Every structure is written in C-alpha cells, then in structure tokens.
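Novice: Just below sit the structures, each encoded as structure tokens.
Where a number appears in this text, it was derived from the coordinates with a stated rule and is not lab data. Only a predicted model underlies this, so the values are computations on that prediction, with no experimental measurement involved. Cβ atoms are built from the backbone, for glycine too; each structure is taken alone.
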Structure I
Amino acid sequence: MPSIKQTSPDDYLAAFLEDSGNAPLALYAGAALDEAGRHDEALIVWTFGDDTNPILRTIHAHPEANDELRAHSLRADKAIREHFTSMHRTTVDEFAMTLKNDDLDRIRAGVWAHYATEPFTYREDKQRPEVFYIPDLPARGVTPNDMLPWVSALETAYDDILSEYEAAIEASVTQYPYISDDIQAEYWATLRGKMDWSALYLHFNAEVTKESEQFPKTLEALNAAPLVSRNGVPLETFFSRLKPGTHIPPHYGLTNSRLTVHLPLIVPEGCEIRVGDTMNAWEAGKIIGFDDSFQHEAWNRGDSDRAVLIFETHHPDLSPTEIEAIERVYSTFDRWVGGRADKIGLSLVNQNTEEKTL
C-alpha cells in the first residue's frame with residue numbers, strides 16, 4: 001500500500017469509494033484523510049473498514065506488523081473508540097437535561113465493549129456481553145418469574161400460540177437458519193447456514209415479517225410484554241426450532257440490559273439450556289427469562305423437534321427513564337451508522353456490506 005505521504009487523501013478516498021470492502025485500503029485512506037485534518041471522513045472510512053475486517057483496529061498489537069501499519073491501526077482504533085464513547089455520553093447527558101431528576105448514572109457509566117476508551121472488567125463470572133455492558137445492573141442468570149408481571153398473560157396464551165405455530169409448520173411457512181452463512185465466528189461452524197437451528201420470524205431487525213400475518217393471537221399476546229423495540233416495532237421475535245441431536249455451543253449475547261425470554265411450546269425429553277452455571281429444563285408453557293450476556297448453551301437430545309417462542313424484554317431493574325436513555329443511545333448510533341455512506345458519497349447498491357448492529 002503506498003505511503004500516505006506519497007498519495008493525496010482525495011486519491012485515497014476515490015480508491016476507497018471504488019473498493020469499500022478492502023479493509024487495508026480503508027486503513028490507509030482513513031489515515032491519509034485524518035492526516036489532512038478531515039477527521040469525520042477518516043472516521044467513516046475506518047468504520048467501514050472495521051465492519052469488513054476488525055483486524056484493522058487490532059493489528060497494532062501484532063509485533064510482526066511494520067511500524068507504519070501499526071501506527072495507522074492505533075490511530076484508527078483510538079478515533080473509533082473516542083467517537084462512540086463520546087456519542088454515548090453526549091446522548092445521555094442531553095437526555096438528562098430534559099429531566100427533573102437525573103437518575104442516569106448507571107447508563108452514563110455503561111461500557112460499549114468494542115469502543116471502551118478505558119480498561120474495564122466484568123463483575124460476574126461467565127458474563128461477557130459482546131456489545132453493551134452496564135456494570136451496576138443487578139446480574140441474574142435466570143430471572144424469577146415473579147419479577148416479571150407480564151408472564152401470566154403469555155403463559156395463558158400458550159394453547160393459542162402453539163396452535164398457530166403448528167398450523168404454520170403444517171403449511172410449510174418459511175424458516176431460516178438462525179446462524180446465517182455470513183456469521184464467521186468459529187464456534188458457529190457446526191450450525192452456520194444449516195436448518196438444524198432455524199427461526200420463523202415475526203419481527204426481524206425491527207421490521208414486521210409477512211409470516212407474522214399468520215400469528216394474530218401470538219402478536220396479541222406479545223403486546224403484554226415490555227418488548228425491546230425500535231420506533232414502536234419489536235426488534236426481534238421468532239419461533240426457534242432445534243432439531244434432534246442439535247447442540248447450540250457456548251456463547252454470549254449482546255447486552256445485559258435485556259432479557260431473552262423463552263416460551264417453550266414443544267419440548268421432547270432431553271432438552272435443556274445452561275445459563276452460567278445453572279442447568280434449566282424447558283417446560284412446555286412455562287416462561288424462562290434469562291440474561292443471555294451470561295455464557296449459555298442448549299441441547300436437544302430428544303428424538304423430535306424442540307420449539308420455543310423467543311423475544312427480548314428490558315431488564316426488570318431498569319427504570320423507564322433508563323430504558324429511554326438506552327434506546328436514545330442506540331438510535332443515535334443507528335442514525336450515524338446509517339447516514340455515514342452518504343456523507344462521503346459511497347454507494348452501497350449491490351454490495352454485501354452489512355451495517356454493524358449496535
């Protein structure tokens with residue numbers, strides 16, 4: 001890659017716009033723009049490079065990398081961390097100014113794991129949220145159902161939900177591999193792109209699916225729960241099918257600010273889920289709400305499909321004000337990520353660029 005001293009930032013930017021999936025090019029183009037004082041453009045280019053290959057931000061720690069490469073990587077990593085950390089704190093502070101009482105200290109102290117500007121440690125064993133962590137939030141692997149006042153409404157609707165699910169399966173409604181082909185983490189290798197663990201989505205990425213039209217009673221029941229939503233649309237709700245003999249390997253969820261909730265519908269013998277150090281057997285019609293930022297894994301050792309309705313709710317210890325602050329930060333991040341391509345004239349048409357979910 002030519003030195004940034006030998007190539008103009010405009011030439012580097014033009015090359016990046018022609019080949020935005022090239023992470024090394026993004027690293028050098030961002031460095032050239034940053035050196036020229038065009039910090040906003042540099043940050044956008046670097047974040048696209050980070051989306052393509054996160055090694056862009058870590059190669060500075062590799063002793064085999066040359067000095068120039070390490071310097072550019074360190075520069076990019078520092079800028080990205082400072083940008084998102086500042087965005088988080090500014091968003092919380094601006095919201096706090098609209099309140100009579102600022103009770104947002106827990107949210108203000110929240111840590112974005114990929115963007116932390118200061119060292120931090122997790123307070124609980126086997127709890128490692130991959131995206132957003134609130135250190136002062138009470139940590140429970142599984143939340144007792146008596147702390148979730150909406151549970152009875154969902155459990156009461158069990159028969160209706162099961163009937164709609166069975167009718168949809170009989171009609172061969174579309175399902176998808178829950179672990180898609182583009183998820184690269186090695187521990188998903190045995191499930192990547194396979195229907196052994198599949199999902200029938202009612203909501204996906206805060207959009208209502210066409211399949212949801214077949215589940216009116218399920219959707220009505222879900223209204224009872226404080227679902228995690230964007231612009232009033234649930235972020236993700238789906239039926240999860242696990243085929244016999246399938247193992248979901250140990251992994252961590254995105255944040256400890258939410259609960260993942262299972263309403264088991266069909267549970268053969270030999271099905272269970274481990275959350276932290278606790279084994280839990282699903283029971284048809286009985287809610288399990290757990291913090292998936294704890295390491296968890298699941299098995300179907302039975303001889304038929306296991307089926308569970310899955311959705312996300314806010315952590316029960318969060319106040320409405322704290323929840324709104326968190327949602328405002330997510331929305332701020334989403335707006336920035338969603339608008340960055342236009343700011344540098346990058347067309348994403350016909351590219352497989354998947355925007356990072358924050």
Structure II
Amino acid sequence: MQTKIAAQKLNLSDEYARFQARKFAVMLAALAAIAVLAALAVALGSAHITPEQVYSCIMARFFPDYFQTTDFLNTIVWKLRLHRVIMAIFAGMGLAIAGAAMQGILKNPLASPFTLGISSAASFGASLAIVLGAGFLGGEYLIVGNAFVFTIVASLAVYGLAKYRGISPETMVLAGIAIMYLFSAMTSFLQYVGQAEQIHEVVFWMMGSLGRSSWDKVGIVALVTVACSLILMRLSWDINTLGAGDETARSLGVNVELVRVSGMMLSALITASVICFTGTIGFIGLVAPHITRMVISGDHRFLLPASGLIGALLLLGADTVARTVMAPVILPVGIMTAFMGVPFFLYLFMKRRKEFW
C-alpha cells in the first residue's frame with residue numbers, strides 16, 4: 001500500500017514538473033518570437049535592409065571589434081526604427097501585465113485598463129490639452145502630462161467610490177464603468193466644441209500610435225513597467241489566493257483590501273506610463289491574458305510574465321502590419337489591435353459558451 005502511494009506521489013511530481021517545464025517552454029518560445037519579429041520589424045520600411053544587418057548593427061554598438069556597420073545602417077536602425085520597436089515591446093508588455101493583474105484581482109474576464117475607465121480618463125486629459133491648451137505641464141509634454149495625471153485621477157476615483165461602498169470586485173468594476181462613461185462624455189463635449197483640426201488630432205490620439213516614440217520615452221515606459229511588474233510578481237501568490245474567494249484568502253492570512261488596492265494602483269501606473277506616450281491602444285490588455293491563460297493556466301506566478309511576452313508579441317506584430325500593409329501610409333496601431341482582438345473574442349465566445357473564467 002505504501003509503495004502504491006509513493007508511486008502515485010512520484011507520478012504527480014513528474015506530471016507537475018512537466019507542466020512547469022511547459023510554462024517555461026512557452027515563455028522561451030514567445031521570447032524567441034519577439035527577437036525574430038523585432039529584427040524583421042526594424043528591417044521593413046521604405047529603406048529595406050535585412051534582419052542580419054539589423055542584428056549586426058545592434059551588436060556593433062556593443063562589440064565594435066567583432067561586428068561592422070555603416071552610418072546608413074546606424075541612422076535607419078538607431079535613429080528611426082529601433083526605438084519604435086522597443087516601445088512596442090514594452091508597451092505591449094505593460095498593458096498585458098496590467099490587464100492580467102486586473103482580471104485576477106477582480107476575478108472578471110472583461111477587466112482591463114479600458115473597461116475600468118483608465119483609458120477614457122487619459123483621452124479626456126489629452127483632449128483637454130489639444131482643444132483648450134490647458135494642462136499640468138507645458139511645451140511638448142502638455143498632452144503627455146495631462147494624459148498621465150488624469151489616468152491617476154481616474155484610478156483614485158475608482159478606489160474612492162469602491163472604498164465608499166466597500167472594496168470588492170463588483171464595486172470596483174461598477175465604479176470603473178461609471179468613471180469610463182463620465183470621462184467619455186466630457187471627451188465628447190470637447191470634441192463638439194473643438195475646431196476641425198483639433199478634433200482630427202484628438203481622434204488620431206485616441207486611435208493610438210507608436211510614431212511619437214523616442215529613446216527618452218522608451219526609457220520611462222521600460223522603467224515604470226519593469227519596476228511595477230516586479231512588485232506585482234511579488235503579489236502573485238496573494239492574487240492566486242483571491243481566486244478562491246475573499247473569505248478563503250483572509251483565512252490564509254492575505255490582506256485582501258491591501259492586495260486589491262495595491263494591484264489596481266500598480267496596474268494603473270503601468271497603463272498611465274504607456275498610454276500617455278502612445279495614446280489609447282485597446283485589446284492588448286484584454287486579449288493577451290486570455291491567450292496566455294488558455295495555454296499555461298491561471299497561476300499568476302507564470303501568467304503575469306507570460307502575458308507580458310504575449311502582449312509584446314501581439315503589439316509588435318500589430319504595429320509591423322500597420323506600418324507595412326498600406327505603405328507608405330502608416331495606420332494607427334489601435335486599429336490593428338482591434339482587428340486582432342474582435343475575432344479572438346468571437347472565438348472565445350463560441351468555444352466557451354457557458355463559462356469564461
């Protein structure tokens with residue numbers, strides 16, 4: 001009998017090890033796909049170069065004695081294209097991790113930075129700067145500063161409304177929906193009173209674009225995304241516990257309110273740092289966590305980093321298609337992510353007719 005129990009334990013241990021190895025394999029495959037797609041994205045454009053030349057140019061910056069490059073390649077890669085590609089990677093990563101954290105904390109498959117009013121607040125802040133010229137910063141950072149500040153304001157407003165009614169997943173979702181409609185209405189009002197050129201700029205900003213990226217902006221987005229993601233990773237066990245219910249989590253010693261508020265604020269900060277530079281890019285924070293969850297399950301220790309990699313891959317792919325499908329016209333990347341997201345959710349709806357979580 002004891003031998004049989006020991007054999008069963010050994011089989012379970014082997015199965016668990018294989019399951020863990022599968023998760024790491026998925027993340028390594030996604031990382032390799034990002035590296036390949038990044039080189040291809042940098043290579044494509046009006047001045048066509050090869051992925052091999054892209055890799056050689058990048059390596060020559062760090063190992064000049066072993067790799068060779070030219071001024072032409074340096075201009076194309078380092079000054080024109082690479083910062084856009086890196087921005088796509090970190091922006092997709094940040095939005096996906098924020099979406100995965102929100103879905104886990106709120107136990108809601110539709111939770112994302114966009115369904116909770118955060119993107120609507122950023123759109124209002126940008127519209128306020130574009131139409132009225134009012135904002136918290138001046139010069140080139142007027143729109144960016146407004147979008148960031150109003151994103152944080154929306155997050156605090158959601159927290160305040162949820163705190164008033166008692167913090168729970170339901171109250172936070174309802175508060176987010178209320179905030180979303182409020183800022184959407186104010187944005188529509190600004191569009192109504194604005195001039196044609198201003199309205200055009202507002203609409204273009206709301207479609208999302210990586211064309212305004214620069215190395216300074218990439219550094220800010222990367223720093224905030226990595227720092228907040230590491231903190232969320234430390235909360236991954238607690239987020240897993242929330243899935244069993246608040247009472248169960250409390251019985252296991254989890255400070256439910258602190259975890260929920262901290263996770264939401266960190267997710268909002270990541271989202272704010274991304275969309276203030278890129279505009280509103282939808283569906284990445286909603287789609288990437290679901291794709292990842294279908295492949296490696298819902299353990300947030302692995303779901304958060306894997307969702308980040310899948311989100312980076314999706315946004316980088318969408319931006320590459322947006323730049324090349326109608327070249328020399330560059331489409332807003334938000335349009336491409338919507339085209340990608342809608343078919344996936346139709347598939348998800350048809351595949352899981354009764355259960356979504």
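Novice: 176 is what came out when volume of the Cα convex hull per residue in Å³ was calculated for one structure; which of I, II is it?
Specialist: It traces back to II.
Novice: Something else: Between I, II, which one scores greatest on percent of Cα pairs over 31 Å apart, for residues 92-299 alone? Numbers along the way, then the final one.
Specialist: Details: I: 23; II: 19.
Evaluating percent of Cα pairs over 31 Å apart, for residues 92-299 alone on every structure, the highest lands on I.
Novice: Given 17 as the derived value for relative contact order in percent (Cα under 8 Å, 6 or more apart), which of the supplied structures I, II does it correspond to?
Specialist: I
Novice: Moving to a separate point now. Can you tell which of I, II yields 16.1, 54 when Rg and Dmax of the Cα atoms in Å, for residues 44-131 alone is derived from it?
Specialist: I
Novice: From I, II, which structure was mean count of other Cβ atoms within 10 Å over residues 36-43 = 17.2 calculated on?
Specialist: The read-out comes from structure I.
Novice: Could you figure out which one of I, II the value 13.1 for mean count of other Cβ atoms within 10 Å over residues 68-75 was computed from?
Specialist: Attributed to the structure labelled II.
Novice: Using the calculated result -11000 for helix-only ellipticity at 222 nm (-39500 (n - 2.57) for each DSSP H run of 4 or more, over all residues; to 500), pick out the matching structure from I, II.
Specialist: It traces back to I.
Novice: To which of I, II does the computed value 0.50 (FRET efficiency 1/(1 + (r/R0)^6) of positions 108 and 180 (r between Cβ atoms, R0 = 35 Å, to 0.05)) belong?
Specialist: I
Novice: Name the one structure among I, II that distance in nm of label points 7 Å out along Cα→Cβ at positions 164 and 236 of 3.7 was derived from. Before the final figure, lay out each step's value.
Specialist: Working: I: 2.0; II: 3.7.
Corresponding structure: II.
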